[in-house]
Structures are given as C-alpha cells and as structure tokens.
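Q: What follows are several structures.
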Structure P
Amino acid sequence: NVHYRGARVWQAVIEDLLAKGMNKAKNALISGCSAGGLTSILHCDRFHQLLPADANVKCLSDAGFFINVKDITGANHAEAFFNDVVATHGSAKNLPSSCTSKLPAGVCFFPQNEVQQIQTPLFILNAAYDSWQVRHILVPEGSDPEWRGCRDDITQCSTKQLETLQGT
C-alpha cells in the first residue's frame with residue numbers, strides 16, 4: 001500500500017514553524033521551485049491566512065507555472081497527467097475551493113486557473129523554455145521522432161520548432 005502524505009507534511013511543517021515564532025512574523029515569504037513553485041501558488045493565500053493580519057506576506061513561484069495546453073500532436077497530455085496526479089494523491093480536497101467549485105480538480109492544478117483569485121502578492125518566475133515542460137507537456141515521450149533532439153536540448157530546435165513551441 002502506498003500512502004501519499006504531502007498535505008500532512010505541509011500541515012506539520014507549518015504547525016512547527018508557527019510554534020517556533022512564525023505566528024508573530026512581521027514579514028514572510030513562501031517560495032518553491034518546480035513542484036514546490038506550484039505548491040507556493042496553491043498555498044499562497046492559505047499561508048497568508050495563518051500569519052498575523054498585519055504581516056507583510058508574499059509568494060514566489062520559481063518554475064512552478066505549469067501550462068495546460070495541447071502538445072505538438074494536438075493532444076492534451078498535460079491535463080490527463082494532472083488529472084491522474086489529483087486522483088492518485090487525493091489532492092482535490094486540498095485545492096482552493098474557489099477553483100474546484102467551478103472546474104474539475106485536475107484542471108485546478110494549473111496555475112492559469114488559480115492566479116486570478118489569489119489575493120496575496122504573487123511573483124512568478126518561469127523560463128520561456130522550461131525544459132521539463134518542453135519534454136513532458138509540449139513534446140511528450142513518443143512524439144514525432146523529428147522532435148527528439150529539440151525535446152532533449154532546446155539548442156537543437158530548428159527555427160520552425162521554436163516557432164511551434166512559442167505558439168503553444
């Protein structure tokens with residue numbers, strides 16, 4: 001049996017930090033990179049609500065803005081992947097209800113469906129060509145073999161391939 005405990009780990013870490021003085025914070029920043037960057041978006045307002053009302057709170061997502069777009073074959077591989085993640089981990093109950101009340105939970109894992117509702121100042125840092133997203137969202141495994149070099153190394157992309165990636 002596999003048990004996913006990300007929500008419990010989050011809660012335990014926050015409780016520990018609050019007990020160690022974060023409950024009196026004047027300034028606080030939550031940040032993360034990649035999946036942690038996504039988490040900093042999803043937990044941004046919740047994190048702010050845990051701190052004193054007069055605290056200066058900001059959120060920073062580094063490479064966590066995963067995009068919900070069709071891949072080069074026209075399939076929506078990313079949405080199917082995130083739906084599986086949400087189902088496997090039971091994440092729906094931990095996603096912001098401002099999104100899950102309107103959209104399927106798997107779609108609420110995409111920041112483009114979350115950021116409009118976030119009240120806390122949020123800073124997003126994302127590379128134009130995020131190598132993970134190129135390999136897993138835009139040009140997934142099994143795509144056209146002509147894309148193999150580009151998929152693995154953005155410097156190997158042809159002008160036409162770069163134009164295609166920029167258009168997605």
Structure Q
Amino acid sequence: MDTDDLDYRVRTQSGCIPPHLVSRLLELGHAEEVEFWAGRGEWFCAQEWARLLACQGREEQALEVLAPYAATGWRTAVSATAELLESWGRADEAIALSRSRMEAGHPLALEFYARMIARHGRGDEAFGLLRPHVQDWLIAAALTDVSDSAGRDDEAAALQDQPYL
C-alpha cells in the first residue's frame with residue numbers, strides 16, 4: 001500500500017469506495033462485500049469492517065483488518081488502530097503504537113500521542129511534548145486541552161498570549 005495514495009483517496013474520497021457507500025452496503029446486508037474490499041486496499045471498508053468486528057468482540061480479527069494499513073505507518077490507520085486498542089482498555093499498546101508514529105516526526109501524530117497519554121494520567125509529559133510547538137495552532141489547541149490534566153492551565157494561557165515571532 002502506498003501511504004500517499006491512501007491519504008489522497010481518503011482526503012478527496014475519490015478513487016475509492018466512499019464512507020456513505022460503505023454504510024449503505026452494510027445497511028443492505030452486504031457485509032461480505034465490505035469485508036472483501038477491506039482486504040483490497042479500500043480504507044473506508046477496512047475501517048468499518050474492523051469496527052463491526054470489534055463490536056462483535058472479535059478484537060484480534062479487527063486488528064488484523066487494520067494491520068496492513070497501520071504497517072505502512074500511515075497516520076490515519078495508526079490512529080484508528082490505537083483508538084480501538086484504547087477503547088478495549090489496552091492503553092499501553094495504544095500508546096506504544098502512537099508513540100512510534102510520533103517519533104517519526106509527523107506533527108499530527110504528536111498531537112494525537114499527547115492527547116492519548118494525557119487521557120492516561122501523563123498530562124505533564126503531554127504538556128512538555130507540546131509546549132515547544134505552541135505556535136502551531138493545532139498543537140496550541142491540544143496544549144490547551146492537555147493543560148487541565150497537567151494542572152497547568154495558567155501556563156498554557158500565558159504561552160498562548162505571547163506574540164508569535
């Protein structure tokens with residue numbers, strides 16, 4: 001799988017089976033088609049198929065569906081996999097997975113990772129990771145969100161009041 005191609009198709013919803021069609025297929029009882037296309041590079045099918053498997057308590061099968069996508073390092077798939085793990089109470093695995101993407105240097109992965117660790121009692125660490133990037137509006141929003149769990153609301157407010165250079 002090519003991550004640039006996957007990312008483009010997901011962002012533009014072109015050259016792929018769009019999410020509304022996946023939902024319609026499932027509504028009409030065509031789960032086998034969704035499963036089929038999930039294994040053939042159709043992200044929205046894979047995402048929905050994994051969600052259905054997870055709802056049925058078939059956690060490992062759900063992870064297997066997402067594995068080829070996440071193995072590429074594609075941020076969207078890594079995040080979706082980490083969110084499933086977290087929802088199952090497997091926070092340590094979710095954090096480790098999201099950390100690997102964050103360490104690769106993607107700014108959105110940093111934001112995702114920081115929010116995740118803050119939800120699991122590591123607010124100070126999250127704040128420290130985000131603080132140097134406060135001039136990025138997405139990071140600034142995340143910093144505001146994690147500052148509460150770190151007990152550092154005043155510091156976050158002061159950082160965001162500073163003029164940008």
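Q: Out of P, Q, which one gives 12 for relative contact order in percent (Cα under 8 Å, 6 or more apart) as computed from the coordinates? Write out the running numbers ahead of the final one.
A: On the way: P: 22; Q: 12.
Source structure for this number: Q.
Q: Comparing FRET efficiency 1/(1 + (r/R0)^6) of positions 22 and 70 (r between Cβ atoms, R0 = 41 Å, to 0.05) across P, Q, which structure shows the greatest value?
A: Values: P: 0.50; Q: 1.00.
Looking at the calculated values, the largest one is Q.
Q: Consider the structures P, Q: one of them gives -9500 for helix-only ellipticity at 222 nm (-39500 (n - 2.57) for each DSSP H run of 4 or more, over all residues; to 500) as calculated from the coordinates. Say which. Mind dumping the intermediate values first?
A: Working: P: -9500; Q: -22500.
The correct label is P.
Q: Further question on the same structure: Out of P, Q, which structure matches 2.1 when distance in nm of label points 7 Å out along Cα→Cβ at positions 94 and 126 is calculated? If you can, show how the numbers build up before the last one.
A: Details: P: 2.1; Q: 1.1.
Structure of origin is P.
Q: Right, here's the next one. I have 2.5 for distance in nm of label points 7 Å out along Cα→Cβ at positions 6 and 134, calculated from one of the structures P, Q. Which structure is it?
A: Details: P: 2.5; Q: 3.5.
Only structure P yields this read-out.
Q: Tell me which of P, Q gives 21.6 when you compute mean count of other Cβ atoms within 10 Å over residues 78-85.
A: Numbers: P: 16.5; Q: 21.6.
The read-out was computed on structure Q.
Where a number appears in this text, it was derived from the coordinates with a stated rule and is not lab data. Everything numeric here is computed off the predicted structure, so don't read it as measured data. Cβ atoms are built from the backbone, for glycine too; each structure is taken alone.
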